[in-house]
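Undergrad: Following are the structures in question.
Please treat every number below as a calculation from the coordinates, not as lab data. A quick note: this is a predicted structure, and the numbers were derived from the prediction, not measured. Cβ atoms are built from the backbone, for glycine too; each structure is taken alone.
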Structure P
């Protein structure tokens with residue numbers, strides 16, 4: 001399921017969508033908040049330019065919105081099963097969204113670039 005060559009592999013690992021040999025990000029650690037979205041200019045293996053056009057990753061905001069809505073609904077359903085209080089549900093949703101922020105930022109960029117770039121196994125490094 002999570003084999004090299006699949007879009008899911010590239011999305012979850014943050015590797016180059018074309019060759020899947022190296023990370024797109026300068027810092028792989030999600031806890032370094034100042035470096036969450038700092039990306040390399042090009043892939044050193046296949047030469048893919050990550051910033052395909054100026055402001056390319058603005059489109060990732062729409063993906064991020066969708067991910068945040070899905071996380072919020074899932075959190076609401078889980079919390080509401082245990083505690084029927086709307087205040088508890090609201091606070092839980094806010095806490096989960098704040099804690100998942102770094103992951104959602106990276107995932108939205110990974111998903112967005114994988115919509116436009118396909119894996120090419122025949123590339124020579």
Structure Q
């Protein structure tokens with residue numbers, strides 16, 4: 001349980017910092033008409049990750065914790081999709097997006113690990 005709490009604390013901080021990066025990217029792409037449209041979706045999913053992780057910290061049960069973290073995980077997958085489209089549509093250069101895409105995958109892996117551990121420890 002201590003290892004799970006440590007990972008949960010790490011993910012709380014990382015997803016907050018991540019949300020700020022998403023907000024900055026959203027502001028950056030506002031001058032492109034398509035970027036503005038895709039950016040709204042990105043902003044919703046990218047900031048929702050941290051919101052659900054934070055909400056999971058106050059979960060009323062293990063099942064509630066798992067449900068919130070599962071939503072955060074799904075939002076990470078959606079965010080990765082929007083980031084991918086922004087690069088492929090030449091709205092944001094690949095080199096400008098590399099670190100954010102990497103962080104997206106790292107957060108996804110951490111959330112996956114937390115979910116696996118939490119589901120195994122359901123009792």
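Undergrad: From P, Q, which structure was helix-only ellipticity at 222 nm (-39500 (n - 2.57) for each DSSP H run of 4 or more, over all residues; to 500) = -30500 calculated on?
TA: For helix-only ellipticity at 222 nm (-39500 (n - 2.57) for each DSSP H run of 4 or more, over all residues; to 500), the value -30500 is produced by structure Q.
Undergrad: A value of 34 was derived for relative contact order in percent (Cα under 8 Å, 6 or more apart); which structure in P, Q was it taken from?
TA: Value 34 for relative contact order in percent (Cα under 8 Å, 6 or more apart) corresponds to P out of P, Q.
Undergrad: Match the computed value 115 of volume of the Cα convex hull per residue in Å³ to one of the structures P, Q, and report its label.
TA: Computing volume of the Cα convex hull per residue in Å³ on every structure in P, Q gives 115 only for P.
Undergrad: One of P, Q was used to compute semi-axes √(5λ) of the Cα gyration tensor in Å, for residues 26-73 alone, and the answer was 24, 16, 9. Which one was it?
TA: Computing semi-axes √(5λ) of the Cα gyration tensor in Å, for residues 26-73 alone on every structure in P, Q gives 24, 16, 9 only for P.
Undergrad: If distance in nm of label points 7 Å out along Cα→Cβ at positions 18 and 42 is calculated from each of P, Q, which structure is the one that comes out at 1.6?
TA: Q
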